[in-house]
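Input: structures, listed below.
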Structure I
Amino acid sequence: MLILIATPIGNLGDLSPRAEEALRGADIIAAEDTRVTGGLLHKFGIKTRMISYHEHNAEKARPLLLEALSQGKKVALVSDAGTPLISDPGYKLAREAIDRGYKVTGVPGPSAPLLALILSGLPTERFFFGGFLPPKRGERKRYLSELKEVPSTLLFFETAPRLFSSLEDCAEILGNRECAIARELTKLYEEIIRGTLKPLADQFSTAKELKGEIVLVIGPPLPKEIAGDAEIKERLGYYLKDNSPSKAAALVAKELGMERSKIYDLAITMNKDGGR
């Protein structure tokens, strides 16, 4: 039997009694990082044998775990923090175990994306988890463009060094949506920073880099409305900082669903006036 077990994302008190019992009763624990999981097991006095199972050794380790399952052993799968299979290689192990007819069950618990969602203040009835945003800017913009019309709150993992550039790209591609930056969840310095994408991007262009694990939560698409002059000028001012009047007009037209010709003349005038 394969048991997918959620572990704490920061606060060890979040390990449930059922999860502790399952870890203690397993024959093998497949851990993303045995040092991290070893600390958790030591805290609770659990001495179950561990096997390292992560992105770089999954192809070699998976057959060993499947062999254990074929012998009727209980294999527990954990990630370093949170619910396994979420942005880790556990999916392939679970899928192959299912395909071979082995029982697969789970012990629910901590999940950083879900906690970030409920703390964000953004709509929760529909959401899309997009994993880690691509590190390269071109790929990231293409990925965000694919998600632009998804009628749901969007959730992404992001690293602290890439936060500013990702906020910039999100603002450019998705528009000035509501946003929450959730970091260090369940830990001592837990913080939720709420606002809209463009001001947050501007804020973090000069702010000291955040540290810790980050979940980016972005609200669903803005309602389609006929933009007023003030909104058009605001968005043109944002894009004119780094683009020609022609490019800025095209970006705003696409964002607001308007004809470029109706915006271009205003972009020319604003550019002559220094973006005002």
Structure II
Amino acid sequence: MKVELLVFEGCPNWGPARDLLRASMASLGIAGEIQEIQVESQEQAQTLGFPGSPTLRVNDQDVAPLPDGVEPAMGCRTYLVQGRRQGLPDAAWILEALRKAQEAEAHACCTPLAKPKAATACPACGIEGKPVKPVTLRSLLHPHLRPQVRDEVYRFCASQDCALVYYSADGSQVFTRDDLTVRVGLKERSAPRPLCYCFNHSAESIQEEWTRTGKTTVVDTIKAELKAGGCRCEVTNPAGGCCLGDVIKEVKALTSAPVTPAPEHDCCAPSKPSCC
């Protein structure tokens, strides 16, 4: 997510605008950096489309609507908030812009990342990890760890026996199961073992339905939810992508398991002849 604060030197609202932006980001769990751009000339103002100081932008979009006919200028900017002019935009506008940017990132869910040219193995177990976007880590790590996440591709280690969950490409950063706010179902051996984080399906809930009804509807249920647009795997699933494959794998393992025949009861055993 790209967050910018455009100002000129001496702007009295530079600091308050920064504080307001930081507070808004913190309230939504956004740990990215604010890019502060100091506009120094009218020519630069023209190039940047700078309507005055302070200007706050999220993913290149102004957090406040600009009136028609506003020209770039090296001057103080005011905002009309609830019928009054003030030097800062409404906090609700900033939150809305940030939420839209979060939503846009979440809707990129299941969009495959380009595979790195050189596969990077987990520094703990040596197994190649799956690329994940930083938005996944920023959503699932404990809040005090989120500021450590850099704007780069990380990797998810799916090995059940490995304590690491995420690691950076250069191996300088690692995060373990204890660093996450959710259980990593692929790494768990005891209940609950979540598999579908968006719609709350676990290995145990799938097993329970199978035992109770002799069938499972979980795959069809998830597909229907996906069509309805409820998928947020990128910010809910530790693996950073669609969980349907993991669910299908669990279903196949369950339905293909051999059935152990019940032991014969004595009453059903053939009677032995009394003679001989």
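Readers should treat all values here as calculations from the given coordinates under stated rules, not as data from a laboratory. Keep in mind that what you see is a predicted model, and the values were worked out from it rather than measured. Cβ atoms are built from the backbone, for glycine too; each structure is taken alone.
Upon calculation of helix-only ellipticity at 222 nm (-39500 (n - 2.57) for each DSSP H run of 4 or more, over all residues; to 500) from the atomic coordinates, which of the structures I, II produces -8500? Checking each candidate, the match is II. Suppose Cα extents along the principal axes in Å works out to 116, 43, 29; of I, II, which structure was it derived from? The read-out comes from structure II.
Given that distance in nm of label points 7 Å out along Cα→Cβ at positions 70 and 166, derived from a single structure, equals 3.5, which label among I, II identifies that structure? Working through the options, I get structure II.
When distance in nm of label points 7 Å out along Cα→Cβ at positions 150 and 214 is worked out for each of I, II, structure II gives the greatest result.
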